[in-house]
Structures are given as structure tokens and as C-alpha cells.
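*Asks:* Input: structures, listed below.
All of the numbers you see were taken from the coordinates with simple rules; none came from a lab. This is a predicted model, so every value here is computed, not measured. Cβ atoms are built from the backbone, for glycine too; each structure is taken alone.
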Structure P
């Protein structure tokens, strides 16, 4: 009988300090997250310097909690995986430094993991039938990608945003209509009270790049609409604005993903990243996939946002493929997907 492989995952790319232990790439034994949302809400968004300092305060604690919750010691761990990019450079450095120290002290292999590949891997946790190849729509505060997952460590970007990521647009529009930070969940909640057809906001298309995205236009259209209403003393229905904006973004995301899957002959679509928790996106994506005869996968909300379980899962597949990082591993804030 094959020996179980245990991976300790560490994640600190933005404002979540997290550690997790995963067995055989699919079974989460622990997943500890120390969130900084309350702190950054005071500033209307993530302040990188504050995030880095809070990571330093919490990193050792969450690693210890993850091991204890999993009922294992460092001696039981087969490898240490850590996010080394993309993300905020100061925040990444805290996690990378901690992972290198743990790996060195415990004489364990170190595996650097790409943050976005981790988000994709989050789908493996609860969907044991999901295996490559498949198409993945990655939607978060910093990234909007359409990725063909040829194998557990083979990725091809077939579409990406030319400006704002979808999550970034959600945050900016939420701020404009007075909802505050984090914008995505607040717009999702308010939109349930509004009419998504009340206001027609634009859907951008990019000539020659049918699977790419652009959300700066719809964001600007919302801002112009709000300014126009204020100048004309027209009462603003925030719920209608939220619902109409969300509908415009979701429609583009779903159409691009489903059309790409049809073109490439993929019968499986996975959704990943923080915006994958959006209820309107999940509902519309399910409808689109059902109509096209495509099977849809998405993680539970806890695995959509930044967490270390997804880093441990991708770390497992990288480790099994022979990937190893040296103690010279550094943070790469603009790391490209598929880059090693």
C-alpha cells in the first residue's frame, strides 16, 4: 500500500495569513486562516505595509495551529509548499521566508507554488472526480483569466483582462455607491434587492481577442451614471445599480467561458478565485453550462478566497511531478501562470 503524502501549505499573498495540511492532494486535514478584513476595511482596501506586518505577527501561529489541528508534526510532513507569486511583494516575502525556515529546520523539500494555480487546484478538494483536462475561469480581485488545464502542472492562458480584474471592478463600484470594502460580497448581497435590467451597462469586446476581458469600461459607465444622476438631482437606486453592474460583468464572464469550452471541445468548466463565490455568477454559469451540456465545478466559498489548502493541493501535484525549490526561492509579485 502506497504511503500517504502530507503537504504543509503556506499562503500570504495578500491579506490572509494561512496554513494547511493536505493528504494525497485531495483530503484537507486542516485549513487555518487569519483574516485581516476588519483592519483593511477601515482604509477602504488592502494597505500592503499593514498586511505585511500582520503576516509577521500571525505566520508562526497559523502554522502551529494547522499542524495541531491536523494531528501531525513537522516530522510527518513530506514537503512544505508556499505561495511565492503573484501578490504583494512584502506579504509574499513573509510566507516564503517562513516556509524556507520550516523546510530547512525540518529537513523537508520546499515547493514554490503559483497563487493562481492554487486557486485552480481548490476545485480538486471537494470534486474528486475532477481531473485534467478542463477549462478554468479564474476570477479574483487581481486576476481574470481563462485557463486550459492540460494537466495538474500544465496550463495555457487563452484569455485574460486587459485592464481591471473583475474583482477589482466590483471593489471600485462598491466604493462608488457607498458600500465600502470588501466590495464583491456587498454588491452580491445588495443586487438581490435590485432589478438587473434597470440600467444597460456596456459589455466590452476586444477585436482579435475573443476570449479576453475588459472591465474598466463598465466601471467607468457606472461612475458616469452616478455622476449624471447627481448633476440632474435624480434619485439613485443603489440596488438597481449593483444588480445591473453585476449582471453586465457576469454575462461577459459566462459567455466567454462557455464559448471557449465549446471551441476547444472541453466538457468540463471549473470556476476559481474570490469572485467564484458570487451567487449570481454561480447561477448564471450553471445555466450556461447546462444549456451547453458542460459539467460545472466550483469550490465552497472558504476555498474560493485565499487559503492555504489550495496551495497544499497544488503543492502536492508539483511535488509529485518532481518540482523542488531551493532556499534561494524569492517572492515574484508578477509571476506568470505556468512560469517555473
Structure Q
């Protein structure tokens, strides 16, 4: 566990207090840490966190242009569907189930590249994937980069404050980070480059990748519907980029135990299944924590899983060569045993019956 405990850069207020409990910084401390972590003039190793937030601010003007110049009801509907369903599902498909958990495999690099760039690129894979391994290993305990018990701001600014990798790793530890990222197609820095930039990803390659991705999609949307459509979709991406940073606070009960019997079967942490993230993005979070390497997390009939539908479709056409589906195991281990209850007395018939009858 030593690697997991030290792979991320510890914030100035630490992961634990003097008693070994979660260190709960004040809002002022969190904000101060945030501006310190994105200050590239102070330390160029802050470039990845800076770039991540710079992309949000670059998208903001498109949102204002759509609202004040190009607004239409049709554009609003398209923007809503793109940000909530398309980008939400893509985040689950690419960052969550592939980059972090390797729940499925692509037939070749073309389909990996295709899926990676299926939407506007906003989140650097490194920021998400490595820290998410830590999140699962230390969920709701000190060291969890977005521990909901730390409060809303603790989670909201986690990508800058808690998720960047440790910038003082030895070569062996750094190589383990590279291994965690190898399947994503991100070109890794050498150890010497890592010592210079403090990241697995190379700054130039990362920025060029984002510019090309945004240029392609802006041109495509402009050709499809003019400046109005392009602004609607790019603006909605800004909304998603901000909204997605709130998810783990909500998805872990805002730091409280909000798990429901018969809904949230994983009892090892405070993750919960939420209807809205589940329906629009396939993010049934408690199910996912129960079977993190499953390409499907919508296990029950009502649990729509758009991310799984994409993965399954890609498998049907041969783009995905392998995936893991834990639905049968979930039903066997958690649903079927729950049906085997003790018989009860029926006052009408005078017979013993089971609750399922």
C-alpha cells in the first residue's frame, strides 16, 4: 500500500491530522492551496493543473455567446443532451471504465483513439486515472483525493489540490505510474522529463492534442449548424467541466451515510447509486464500487447504462475485443440471497408464505 499512499502530491494541510483522522482544512486553506497549485509562474510543474482549469475558462466565452447572442430553444436542448448524456457517458466510458479500471479492451489503437476523441477533450487522463486508483483503495478515508467528508470545496477543487501525482518520486515509483497509464495511449515522459515537468504527460503533446481535438469538433459543429450550434455545444462543455467536479461529493453522500437498503449493496464505503447520474451517464456509483472492473454498472432493470450500451455496441462491431460484465455475479451474490427470506404467517390464508410470493 506504500505506493498508493504516496503516489499523489500531499496538500500543504496534509491528508491526516495529528490523531490520524482526515485533515479538514478551512475553505481559505483550500482556496489558497488551489491558487498555489495552478501557479505556473511559481512552479512550472503546476502546468497540468493550470491547463485543466485553463480549458474551462477558454470554454466559458462560448457559453456567454450562446446565452446572449445565439440562444434558441433547439440549441438549449442540444446543449443539454450533449453535456449531460454525451459528455457524461463518454466520461464513464473513457476515463472511468477504460483509463482507470481497464474494464474492456479495444481491438486496436484506432478504436482507442476514436473513443478518446469522441467528444471535446477537457480532462487530462493523468489527472483522472491515477488519482482514481487511490480513491478506490482509500475510499472515504484519509488520502482519498476527493473525500466527501472534507466538504464540497475539498472535492470540487480536488483535481488541482489532491489529484496531481507526487513530483518527488524515485524512478521505480514513477515507472509504476507510467504502467498505470500505458494502456491509455498517453505518451509518457522519461524519468528525466518527469523530474522537469512533474507529470507523466508531456506538456507539448498534451496541448497539441487538445488544440487538434477542439479544432476538429468546432469545425464539425460549425459545418453542421453554424456558429450558434458550435457555441451551444462548446458552452455546454464548460457547464459539464464544472459540474463533473461536484460528482464525487454527491456520489458519496456529501460526507454522510445516505446508503439505502436494497439499493446500495456495497457497504465498504459511502458511495451511493443516484438516479440522475445513472440515467444520463451510466454512473451507478455504489454498483461501480462493488465491481469496479465491470464494463457495466447498471445491474438492475431500471438502471439505464448508456456507457455500457456504447461498449457493448463497440463489441458487436468488433471494435472492443474483450470486456468484463459483472451483472450475473451481482445478481447471484446480492439479489438472489435477498429473496431467500424466512417465511411469514399470512393472516388471510393461515399459511406461511415468503415475502416474494
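*Asks:* Identify which of structures P, Q gives the largest calculated value of mean count of other Cβ atoms within 10 Å over residues 151-158. List each step's numbers first, then the result.
*Replies:* Working: P: 16.1; Q: 21.6.
Largest calculated value belongs to Q.
*Asks:* When distance in nm of label points 7 Å out along Cα→Cβ at positions 23 and 239 is computed for each of P, Q, which one produces 4.7?
*Replies:* P
*Asks:* Shifting gears a bit: One of P, Q was used to compute Rg and Dmax of the Cα atoms in Å, for residues 127-198 alone, and the answer was 15.8, 43. Which one was it?
*Replies:* Of the structures listed, the value fits P.
*Asks:* Right, something else. Upon calculation of distance in nm of label points 7 Å out along Cα→Cβ at positions 71 and 87 from the atomic coordinates, which of the structures P, Q produces 2.9? Before the final figure, lay out the partial values.
*Replies:* Details: P: 2.9; Q: 1.9.
Only structure P yields this read-out.
*Asks:* Assign the value 30, 16, 5, calculated as semi-axes √(5λ) of the Cα gyration tensor in Å, for residues 191-246 alone, to the correct structure from P, Q.
*Replies:* So the calculation was done on Q.
*Asks:* Match the computed value 14, 40, 35, 11 of P(r) over Cα pairs in 10 Å bins from 0, in percent, for residues 55-142 alone to one of the structures P, Q, and report its label.
*Replies:* P
*Asks:* A value of 27, 57, 14, 2 was derived for P(r) over Cα pairs in 20 Å bins from 0, in percent; which structure in P, Q was it taken from?
*Replies:* On the way: P: 32, 55, 12, 0; Q: 27, 57, 14, 2.
Answer by label: Q.
*Asks:* So, one more: Consider the structures P, Q: one of them gives 12.5 for mean count of other Cβ atoms within 10 Å over residues 255-262 as calculated from the coordinates. Say which.
*Replies:* For mean count of other Cβ atoms within 10 Å over residues 255-262, the value 12.5 is produced by structure Q.
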